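These notes open a run of structures that come right after.
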Structure P
Amino acid sequence: MQRKAFSLVELLIVVMIMGVIYSLSMQGLHRAEKGTAGLSLENLKAYMLSLEYEKSVKLLCLDDCESCDIFVDGVKKETLEKFLDNGVKVYRYEFLLGVHEVSKELYFNEENVEEDVCFSYGIDKQGIGEQVLVEYKNALYDFTPYFTSTIKYANISEAINAREKSIQEVQR
């Protein structure tokens, strides 16, 4: 005898499977949308390295750091709202000169008008980021290591001591 229709139980099973697949896909989509939700200076470098790019990836915060844009190969990929505020300071450590504050870069928008840069950080095609120390909200973030993640220090003197200690170890 040949069957011409599905039973009610079979249809319910199919609908249940479709519901489970739908809910799992929506959870994955929701997680993908929140990819930058937990972003901080401590994990910024790792996040930027996780993006797919050919030439460079850059975070650019303008004006009072109200919003920051992530550019992948020169094209704006996403905007981060309230990621930082204007209290961010950027330093560079040089062995012979010590620590000095980095002057903010010049940025010209699409209309060729100069805008104030609050903070920027870039990584080149080899995966090497700018060698800077970033002071923000009573902490100092060390972006100088090549092969490890960003290191967080309590203050700038703690970071300088750690850098000088590592230089002395290399010199031995």
Structure Q
Amino acid sequence: MLGVMTVPEALRLAEDRGLDLLEIAPTATPPTCKIMDYGKWKYEKKKQATAARKKQVIVQVKEIQMRPRTDQHDFETKMKHAKRFLIEGDKVKVNMRFLGREMAHQELGMELMKKAIDFVKDVSVLESNPRMEGKQMFVLLAPDQVKIKDYLKANPTAKSHPENLPELKDEVEEEDEA
């Protein structure tokens, strides 16, 4: 803190030190300035932004398409895919399309949707209830890290084991050591 001084005096002081004069708060009375190396400051900000992006987790929404007349085996296969997506950390949108006369029997679609929710309830949390939008019914499921951790402990031979899940890997290894 150097105190209040004129602009030419502050510029001279900054040039003597080989640094830049940056205006921090132009609307303050008197305006606040800082003597610093602007290039170095920009470089550090850029590095911080890059590091923040690396730590950021991008959650994708994977979509599972079904029909009210989907058979049991096809249903189970699609729901196994949905469970794998949830374990990997992605959200899942279960989408059911009604065509023609199927619209008259939406209760069949609702039963299948509830069955789908029950199938993945051990690794997910319901983000939005099943709802109709035009000729489609959909539900959004999000991964629940606590449930996934318990599921992977109970099923160690699961296809998507903690090696694929960096945020769970450390927790599972710590508990195995204990």
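Coordinate-derived values only; no laboratory data. Because the structure is predicted, anything quoted here is derived from the model rather than measured. Cβ atoms are built from the backbone, for glycine too; each structure is taken alone.
Each of structures P, Q was scored by distance in nm of label points 7 Å out along Cα→Cβ at positions 75 and 99; the highest score is held by P. Supply the structure label, taken from P, Q, corresponding to semi-axes √(5λ) of the Cα gyration tensor in Å with the calculated value 46, 21, 15. Value 46, 21, 15 for semi-axes √(5λ) of the Cα gyration tensor in Å corresponds to P out of P, Q. Out of P, Q, choose the structure whose coordinates give helix-only ellipticity at 222 nm (-39500 (n - 2.57) for each DSSP H run of 4 or more, over all residues; to 500) equal to -14500 when calculated. It was calculated from structure Q. Source structure of the calculated read-out (P(r) over Cα pairs in 10 Å bins from 0, in percent, for residues 91-130 alone, 22, 37, 34, 7, 0) within P, Q: P.
Given that mean count of other Cβ atoms within 10 Å over residues 59-66, derived from a single structure, equals 14.2, which label among P, Q identifies that structure? Label of the originating structure: Q.
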